[in-house]
Structure 1
Amino acid sequence: MADEQMNMDADWVLKAMVAVAAADGRLDSRETDLIRQVYEDRTGRKLAADEVARAVGANATGDALAEFAAASKTLDLETKEEMVRGAYLVLLADERIAEEERKKLKEISGALQIPENHFGAILEDLAIWLAKIKS
C-alpha cells in the first residue's frame, strides 16, 4: 500500500512537471531528461522518454489545473511541495525561464492551495539547495 501511495504521489509530481515543461509550447531533451530523473528518484522506476511524451499528450487534452485543485483536498503537504519543486526544476532545465512556465507554476501552486508565502519559501529553499550543489 505504501508503494502504491508513493507511485500515486510521484504521478502527481510527474503531472506538475509536465504541465510546466509544456507551458511554453515545447519540451526539449533537457526537460525530458530531468523529468525522467526526478521521477526515478521518487519511485525507483525508470520512465522512458515516450512515457513522458504520453504524459505531455494527456496533459494537453485535460484540465490539469482543475485536476490539481481537486487533488489538493487529498494530497499531503509534502507531495504538494514536491510537485512545486519538481516543476520548478523543470522550469530551469532549459536555462530559459519562459513567462508561460513561470505563470503555470504559480497557477499550479494556487490550485494546490499553497499559500503565497509558503510557495515563496519552497522556491527560496530550492534556490539555496541549487547554489550549494553548483559550488
Structure 2
Amino acid sequence: MSRKVATSKQKEIVDLTDEINQHLGEAGFKNGLCHVFALHTTCAITTADLDPGTDLDMLDAFEAIIPKLKYRHPHNPEHVPDHIMSTIIGPGVIVPVTDGELRLGTWQRVILVELDGPRKRDIEITLVKA
C-alpha cells in the first residue's frame, strides 16, 4: 500500500508509527512483518526514541557526520550530503507485527527522516503474513 507523507521543513523527523498502526487495523493484519520503504533518495526510514528535542539532536548529528566537500553531482551538488545521509540511514525498516500492532520497544517509533524538504514523500508499506 502506498502512502503520501507531507513534510513541512527542509530537515525534519516525522513519526509514522500511529499511521502505520492505523493501516494495520484497516487491513485487518494481525501477525507477521511490516516493511516500510521510502521511494526517494533524500529521505530515510528508521526507528528512534522521540523524547522532546531528540529529533533536533538527530538532525544536528546527521549534519555533523557528513563532510563539507566539493561534491560533483551534476543535478544539484548542494543536496549530495542528503543523498549520502539517506544511504547511511537507509530507505526502509522491517518491524514485526503482533496482535495487529507494530512490535516496537518501549520508546521506539518508526520515523521518516526528511533531508531535502519540504516535499510530499511516497512511502510503500508491505505486509508479510507469518
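Just so you know, all these numbers are worked out from the coordinates, no wet-lab data involved. It should be emphasised that the depicted structure is a prediction, and the values quoted were computed from it without experimental measurement. Cβ atoms are built from the backbone, for glycine too; each structure is taken alone.
If Rg and Dmax of the Cα atoms in Å comes out at 13.8, 41 when worked out from the coordinates, which of 1, 2 was used? Answer for the origin of the read-out: 1. Quick check: 29, 19, 12 is what I get for Cα extents along the principal axes in Å, for residues 9-48 alone, calculated from one of 1, 2. Which structure matches? That value comes from structure 1. From which structure (1, 2) was relative contact order in percent (Cα under 8 Å, 6 or more apart) calculated, if the value obtained is 56? Derived from 2, not from the others. Consider the structures 1, 2: one of them gives 18.9 for mean count of other Cβ atoms within 10 Å over residues 81-88 as calculated from the coordinates. Say which. Label of the source structure: 2.
Taking -25500 as the value of helix-only ellipticity at 222 nm (-39500 (n - 2.57) for each DSSP H run of 4 or more, over all residues; to 500) derived from one of the structures shown (1, 2), identify that structure. Answer by label: 1. Each of 1, 2 could give mean count of other Cβ atoms within 10 Å over residues 17-24, but the derived value 16.1 comes from 2.
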